[in-house]
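Structures incoming, each one as structure tokens.
Nothing in this text is a laboratory measurement; each read-out follows from the coordinates by a stated rule. A quick note: this is a predicted structure, and the numbers were derived from the prediction, not measured. Cβ atoms are built from the backbone, for glycine too; each structure is taken alone.
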Structure P
Amino acid sequence: MRFFILLLLISACAGQQKKDNAFLEDSTYVQYAKGFKVSRNGNIKQVEITKPYQGATAGFTYWLIPEGEVIPAHDPSIKIIKTPIQSIVCTSTTHIPLLDYLNETDALIGFPTTDYISSATMRSRIDAGKVLDLGVDKGLNIELLTNLAPDVVMAYTMTGDYGQYKIIEDLGTPVLINAEYLEEHPLGRAEWIKCMALLFDKEAMADSVFKVIEQNYLTLKTTVDNKVNHRPSVMSGIVYGDAWFMPGGQNFAAKLLKDAGLDYLWADDATNGYLQVPFELVYEKANQADYWIGVGSFKTMPEIKNSDQRYAKFKAYTSKKVFTYDARQGAKGGSEFLELGYLRPDLILEDLVKIAHPQLMPDSTLFFHKRLH
């Protein structure tokens, strides 16, 4: 009898221990992003980066543990980050607005090739020597980074090559992979501000920021859906090497074009990356496109024509309906679109609506985009 009671007690304790260590997914925190999810167990937050790079078969799990709290027993594969963090090294300009919008600009202490950063507030810190240039992205100066001793490195990988990040972790600095670039929905990319916010215990602020962006975006989309009867055709991209590079039909750029009331000519493509299409096939399908939006680094119409005389045969070129997204550049030439655009798809959408349906917004000016001359 005593032995039976002892078994019951052991079983009950085991069940309680399992319950205490269980993380419950916060299904309301993330709505659009597919690349990360958040679970909670008391004060501990579990962040799972479910798809850290294209083709990944496994993700990464992080426990964000408040400073001073005991780290529970855990699987060695789980990465530990103490929060709230005070300092960070980022590796992509798209991470910079996340800090700015959370009022954590001062947390950045290192970045690879700081000239790429456009943010005016962050450039002030760079000019004051408060953000250390860590060299080229794929060849970070790990010694300098280690001496900085950031609380965390926010990184990205496009191939699954974790080499330099493994070294950084082995030297004592946790590395959090940000895979925002894989999100198919524009608002999914913007929602990664909520991932950054977890590091600073600023979930409420991130949610407020995101709700404004979301409302702006959805209001514009609803206006288009209700008031647009004709969708002008649009092409995108340019030739690199032997092929024309353009967004796949499920790419976030294609989603933006659709939501802006444009007929993207490759919208029926099922891929979410970038297509490589022979010039002849592009011309066959898009030579009568009404608009050409997204022309790489080209700054003028003559520059486009001088690069390849065939470009001038497209209707969009002859009718001068060619637009670049690089109207705004930082002090050192960095692209504000490539930096801020992930977080502010509402501003991109507003631009595209102004281009395709100016009657809906007759008194407004473009933000990221401009017509080439």
Structure Q
Amino acid sequence: MFLLEYEGKRLFKEYGIPVPRGHVLNPGEKPDPSGLFPPPYVVKGQYLAGGRGKAGAVKIVRDISQLDSVVEEVWNVEIRGSKPSHILIEEFFPHDKELYLSILVSKRDKGMVLLASREGGVEVEELATRPGALLKIFIDPLVGLQSHQARLVSKFLLGEFNRDLISLVNNLYRLVVERDLLLAEINPLAVDGEGRVLAIDSKVIVDDNSEIRQDLSNYYEYVSIMTEGERMAKKYGFSYVPLDGDIGVIGNGAGLTMATLDLVDFYGGRPACFIDVGGGASEERIGAALDVLFSEIKPKYVFVNIFAGITRCDDVARAIVSVVEKRGIPPDIFVIRLTGTNEDIGEEILNKAGFKVYKDMDEAARMVVKYASGASS
């Protein structure tokens, strides 16, 4: 989950990383000069997409009389079809140097990587092409960031041991670990003539899988971008991706569900979603998945493909029957392929309740496409 700049800076401030004083405007809100610090200001549109500087969504205002017109101008700057969700008004921080600093989780390195450069304000991909421009330090997650590594960063960036910068590096690492971040990037990291450091910008990505430990519900992307169905999927522990077809697809296991999508498509059908209820497939989880399916997708037919290993087919069958009866969903729009432990008992339960049940996955896929085509005509 990507955070807006001001959201990332709130985390920075909480962890002792210096940031400029700032004020956030919500849509339709105008700046109140009486509640602001003295100019000059930096007015920045808040987007989840990058490239706002080149698009004209970052402007310096030196005279307070110009603030209203500049804010209005930034509200109307579109990036990839979207206007800013908020506007951040910050104090201008005079500085002599702009640096780059980030800590990210690297699957390839099986740990964390700290990146630093003396050339701030430049994309890290560009820095990586310049020999000697980028310092890369591997951080073993079992050991953590070591004091000599933080000192090395300071020496590389400033040519000396700067106490403020060393403290910032340690605090940035602590933030990444304690808040389950995949990336915390400061670009640029400003340094003034007295050696003070300040995070001028923030780019923060939170691990979506950390919701069991972290409260993500107040972040802009969670509240405004995710659908109610996606939030329910997170709450009840299943995977959900809406598609543009008319056949709902529910499976247990990502591989099986993806194979089911491919098979439906192979026979000419159009999958309406990817729903992986995972192991267990409890009544509560299946109920939540069907609630999402029929509230957001409204498919003509539903293909439920369950391979029961540890899960028992009779338990899954009872859960499906119970959920469908409680929600008043007609069983004849379901095609169910159920195989594995106690499959005969599960099939009997579903047949009695009026469901179309198959043991062969290929046949089930062909039939659900046939039924859906008939419903479409």
**Message:** If mean count of other Cβ atoms within 10 Å over residues 165-172 computes to 13.8, which of P, Q did it come from?
**Reply:** P
**Message:** Matching task: 169 is the computed value of volume of the Cα convex hull per residue in Å³, for residues 69-180 alone. Pick the structure from P, Q.
**Reply:** Q
**Prompt:** From which structure (P, Q) was Rg and Dmax of the Cα atoms in Å calculated, if the value obtained is 23.8, 93?
**Reply:** P
**Item:** Entry that produces 3.2 once distance in nm of label points 7 Å out along Cα→Cβ at positions 77 and 101 is calculated, selected from P, Q
**Value:** P
